[in-house]
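Before anything else, here is the set of structures, which you'll find just below.
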Structure P
Amino acid sequence: MLFPNMFVSGLISWLAVASAWAADSPSPPRPAPPPATVPDLATVRPVVICGDCDQPFSGTIHKLMLDKLVANEYIGELRKALYLQDTVHQFESKAHFDNCDFDNAINYIDELLKEVGTHVQAAQSARDSGDKVAQKAGASRAFFALGQALHGVQDFYAHTNYVEMMVGGVKRTTDIPVILPWTSAGKEAIRQQQASGKLVSGYVFWGIPQNCPRGTPSHADLAKDDAESKSGMIRIAHLQNRSQHQVAVQLAREASQELVDHAFAKWPLLKELNGKLVAVEVLVDRRKP
């Protein structure tokens, strides 16, 4: 198995939650784990990102490029990570920006990007020695860790009240700053807004740790992953009547583009082995209370 540490971490997380529930009586029911299956790329509506490209990617060739990306194994690993974060790391607040666990979520993204670098280095060493099997394995692990980081970056916009905080003070959705949690400026912005008491993320009763102040909205009330969710379906009249889900998708997509740009610029081997295009879903959350 390529990713044993991930499954060990998930098991430890599950045991910790089980222990916490056992200490309280009565205990809320544990939600069923989301499915581990990843839908075929041809059956979903991903965005196609051109990573670290000199020119903007033209949407007119989106369909042609998507057809070619279906068989890309590296993109398959990245997409697998997006989905398995909800299965293996279902109960970890840091993996989803849940429960106001902002510091741990920021640190977790940092750890995952360091993991990307470690795997890229292993792939490069294997390439230098002519070991194509090890090269492919290292690159696959790098794309998997990058997908895990992407999940968290996108969840910042879906699971916090950042969209709600920003929409009232702008004339266009493009005026909303895109916060990048792996950058120094992004980390500082998140921490300042949290310290001010304005920024929160949804309370999830099955997640640990739980750092939100009393009265914080629940995940179900705040999440914007789904166009039909309570918060996602709210429309903003002065922003062309766009929904909060649409705004969250826009911001998460821009942040995803920035992270792929960052990864391909920092680790050119990823771009070389994969190609410049990445197909990825935006706002994946299969967890249900």
Structure Q
Amino acid sequence: MRWAKWLLLGMLLAGFASQSSAQAVGSANKAEAIAKGAGRVAVNGGGELEYRVIGTGEAVLLIHGAVFAAAFDPLLTEAGLSKYQVITYHRRGYAGSTRANAPFTIAQQAADAVALLDRLGVPRAHLVGHSYGGAIALQLATTYPDRVASLSLLEASFMPPTPAAQELFGHLTAGTAIYNAGDARGAIARFTAGVAGPNTFEAMPPAMQNQAVADAATFFTVEVPAAQLWVFNNADLAKLPFPMLAVVGANTNPAFRDGHNLVRQTVPSAEELVVTGAGHELQMSQPRFVAEGIAAFLRKHPIR
């Protein structure tokens, strides 16, 4: 069954994303040899992505969602993830990475992430994807299964066509109309209010607001069409063989709760993490809780 229209709602807001024993040892040593730092990696089509690497150990790739490029930044200094090599990057079209031109598919986004892993010499990584980044993580796991050790899905892009999802789609439609009228700031504020509550955008730091406005074209003209073309269903999800953690904010929008429940129904083995006091912006509002929860999951599922 095709869920594309409704999956779109689960993807769009970002912040408020088998080896033998000898091979596994070699991979771990190689990962630990990568120094923390920052850089740029060339990707198909002549573009570049900016990235940061923090720490050493098993690789954890953070894939941010749409609209807010810095949504994962609060996790980077949390002690819970200090024993891992945490890799974060700005997806194409965000911050200092190369601008994205439509059409730019979710499959191409997954290929970008693999290019980054190649650049860093990381054969397998734990994937952590939020919202639209969750869609990219799912596509990466489907297309490049040998590169994936586990999946942590933070309110990722799997949403059934419930009335709550239909309401969210209305907020997207309203935001798109404002953007098409030439008001990028108003469009981001309108959509964010519908998804995460009134004045959510206005309460963000000015730098985050300004970056979201600068990246608005990526969201409204590139990622919305790409999401509409992406096909991924519950049968595809059920086939994924990786350990999975489903993360949801206790106070999130009902549509995202519906999506979380669908993931857990489709993959009964998926572990659950409910983030108290948080909505869709869970990794920003409760970074310590989220980091410790992900770390506890990863300790149970080390890269073999």
- Task: Could you figure out which one of P, Q the value -13000 for helix-only ellipticity at 222 nm (-39500 (n - 2.57) for each DSSP H run of 4 or more, over all residues; to 500) was computed from?
- Result: Q
- Comparing P, Q on distance in nm of label points 7 Å out along Cα→Cβ at positions 245 and 277, the highest sits with P
- When Cα Rg over 2.2 N^0.38 Å is calculated for structures P, Q, the one with the largest value is P
- Item | Ranking P, Q by mean count of other Cβ atoms within 10 Å over residues 197-204, the structure that comes out highest | P
- Query: Which structure, out of P, Q, was distance in nm of label points 7 Å out along Cα→Cβ at positions 93 and 229 calculated from, if the result is 1.1?
  - Reply: Q
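Each reported figure results from applying straightforward, stated rules to the coordinates on display, with no laboratory input. Worth saying up front: this structure is predicted, and the values here are computed from it rather than measured. Cβ atoms are built from the backbone, for glycine too; each structure is taken alone.
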